[in-house]
1. Between structures 1, 2, where is FRET efficiency 1/(1 + (r/R0)^6) of positions 180 and 292 (r between Cβ atoms, R0 = 41 Å, to 0.05) highest?
2. If Rg and Dmax of the Cα atoms in Å, for residues 36-251 alone computes to 16.9, 53, which of 1, 2 did it come from?
3. Any idea which of 1, 2 comes out highest on mean count of other Cβ atoms within 10 Å over residues 124-131?
4. Quick one: relative contact order in percent (Cα under 8 Å, 6 or more apart) came out at 28 when computed from one of 1, 2, so which one is it?
5. To which of 1, 2 does the computed value -8000 (helix-only ellipticity at 222 nm (-39500 (n - 2.57) for each DSSP H run of 4 or more, over all residues; to 500)) belong?
6. One of 1, 2 was used to compute Kirkwood radius over Cα pairs in Å, for residues 148-347 alone, and the answer was 19.2. Which one was it?
7. If Cα extents along the principal axes in Å is calculated from each of 1, 2, which structure is the one that comes out at 95, 49, 48?
Structure 1
Amino acid sequence: MRERPAQAGRSCFILESRLMAADSTSPKRPRLGRNVVALAAVSFLTDVSSDMTYPLLPVFLASVLGAGATAVGAIEGAAETTAALLKLASGWWSDRVSRRKPLVLAGYTLASIVRPLIGLAQSVSQVLAIRVTDRVGKGVRTSPRDALIADSVDSAIRGRAFGFHRAADNAGAMVGPLLAFAILKWGGLQLRTVFLLTAIPGALAVLMLFFGVREVPRAAPRSQAPPLDLKTPLGKRFWAFLGVLLLFTLGNSTDAFLILRAGQLGVSTALIPILWALLSLVKAVASTPGGILSDRVGRKPLIVAGWLIYATVYFAFGRAGQTWQAWALFAVYGLYFGLTEGVEKALVADLVPQDRRGAAFGWYNLALGIGALPASLLFGFIWDHWSSARAFDFGALVALAAAAGLAVVAPGRRTAS
């Protein structure tokens, strides 16, 4: 029997209402949000500033100030170790207070002020002091910033968020050397002037952070949190991952040695910024896909693959003999960063409770930095007393051992938190 018009209209209205209700309750695809995008822009501008300097710093130390490989390793190792210690303290403190942004802002501001002063340095010790102060700023900001990113996104896209942030960071690391190259090649300016000009993107980064980033509401601060010790409830899996990461870090010396090796292979000083930009381009392109893939298949496969690439590149660097090989190896080296940088941070957030993320990122960054000084000193010592080939072989062997360890201790699938 055919339905009457009134009944048909009433049925359509009921069906439409049900469809609208179902649509309103269906889960929406998570978005990165304002904070992630703004912090990515801050990192982009900061890396434009810092990477106008970083690839040229070993050249400046060696050619202008007369420093050797051991001195280069000591400067970078001391700077990174200082940053690592402060990353632990600032991350832990950001869990105890209600706001993370002031710590992030203070860290970026300090680094942006002191970084250009390298252009005025007259000795190796002055460069050391400036680099350490620059890394103090990095130490203050990094763990609270990473915790703020994790606080700002849905756990389902955590890998994507950290990958996107690293992509922006690496894009800045690509633009910075290109600007330095243009200034040196066509501007006719000196290395010192390039360092002084880093003040401009640094100031823009601070302004972007101040106006673009908002606090994320959190539970009441842990004002009665226990002091820093291994008994804090971060979990056995987190500590196991941290131990393997520390092993890897002991073979992960400063990238300044790769620049010195590229010079040995015939890459001219004028082209060093372009070589560094190539590395950063690959890192930027690979970081977001790496993070997205880790959301789907898990963090462990991506990190293990990245560490194996690292070992392969270091082994090949020790045996390279032609200029084109330096360019090829720098490009492949970028894949290691794309598969690991953002994914490691996403794994840290996966493994710990939300109210301990700041401390967890502090411990993570400490593991990265505490091995930086001995790793760089040891690498430089092997380079100076034996050969660059043996130094790179050492780094490759440590990376292989760490990859094997991670395959055992890291969870196979992502755990949401």
Structure 2
Amino acid sequence: MHHFEYQGSELWCEQVPLARIAEQVGTPCYIYSYATLERHFRVFDSALNTGGTKRHIVCYSVKANSNLAVLKALVSWGAGVDTVSRGEIFRALKVGADPKKIVFSGVGKRDDEIEYAIDKGILAFNVESHAELEAIERVAARMNKKAPVSLRINPDVDAETHPYISTGLKKNKFGIPVAWARDEFLAALKLPHLEVIGLDCHIGSQLTKTAPFRDAILRLGELTRSLVKDGVKLRYLDIGGGLGIPYNQEDPPSPAEYGLAIQDAMKAFAGLDLTLICEPGRVIVGNAGVLLTKTLYLKQSEIKNFVIVDAAMNDLIRPAFYDSYHAIWPVEKRGGAAYVADVVGPICETGDFLARDRSLAQKPVQGDLLALMSAGAYGFTMSSNYNTRPRVAEVMVKGAEFAVVRKREELEDLIRGETIPSFLG
């Protein structure tokens, strides 16, 4: 659920009409609902309290939405963070995240990133290869410190999701093959500047079934039992994230159903003293945000209609990149017949679309505001300056108040950091 609702004919976020935000902030802009964020986090966290998984850390996946206001809210409710770069660790620490609730994932950590994470005292590196183990050992030795590591295992489980966001198959770049895992754990134990503390797994994003989660955890259970026999002392089990949300006709499991599936799968770890780590992202922020855009023109070709808006693929790339669906709601309902059109942006690419052959609730007119729903995850974080377009503003609403939590970029921001060398005259 979310807190974007019609009051009469107008679309509001909590107690603020979206038209008021457009008037004061301009368009395009992202709008986030504080109440939705809080509800989603607390419901997810509570789902893990059932059935013997009370000792857990919800490490929010920063890549889904890294705005400082979003992170600050989540950290204030007790969230940890799952990061994939030095920059994301920096953001998390900037809002007061507990370093002992920060995990560092990703297949390509640079030495400077490893050093930064060790220096800040994070909970764990989620290690994805033998080469990475050696890199962390080398950096930790240079610093004369021990680095905490969990090994990310690729269980070869089909998440049944979009191939670009599937991460748990043999053909994916992520994790250590489950068949090699025992040898990698034993190798890690021999490295003097590493402390092996956990086991990690993440199989993909936007999952709409619980079975893949359960299958992956059960495979980790088999591995864990053999590792315990080898004398490996594990304290953390990180089962990743990936729970999906409804964009269109999807019917993903609720957090409660997810929690029960985890509870059932965790029986494989009975008797082991493990703290569970989950890394939700989309399920927390996805439906907590919308992209607000304004209709610039209506255009007709011989075979179809186009609604040209001021948002584009550089602002929300998911439709072009994944062929993803975002519902489009009029900010002001006038009624009338449905209108089938492509909703497109100003960028000089045929791929610059936000929806194709979409049946809109009504025919827009020039100046109409439209809200692209479920845009809180992987919206702004994947945006760019393509076509030298300033990145849009971000706004957070809490009750009857709203604030700009990222200012719209100005033209000078677009060339900040660039220089013309002297040899060009």
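Readers should treat all values here as calculations from the given coordinates under stated rules, not as data from a laboratory. Quick caveat, the model's predicted, so the values are computed rather than measured. Cβ atoms are built from the backbone, for glycine too; each structure is taken alone.
1. For this comparison of FRET efficiency 1/(1 + (r/R0)^6) of positions 180 and 292 (r between Cβ atoms, R0 = 41 Å, to 0.05), the top structure is 1.
2. Values: 1: 18.4, 58; 2: 16.9, 53.
Working through the options, I get structure 2.
3. Once mean count of other Cβ atoms within 10 Å over residues 124-131 is worked out for each structure, 2 has the highest.
4. 1
5. 2
6. Values: 1: 19.2; 2: 19.7.
Considering all the candidates, the number was obtained from 1.
7. Details: 1: 95, 49, 48; 2: 69, 63, 43.
Label of the originating structure: 1.
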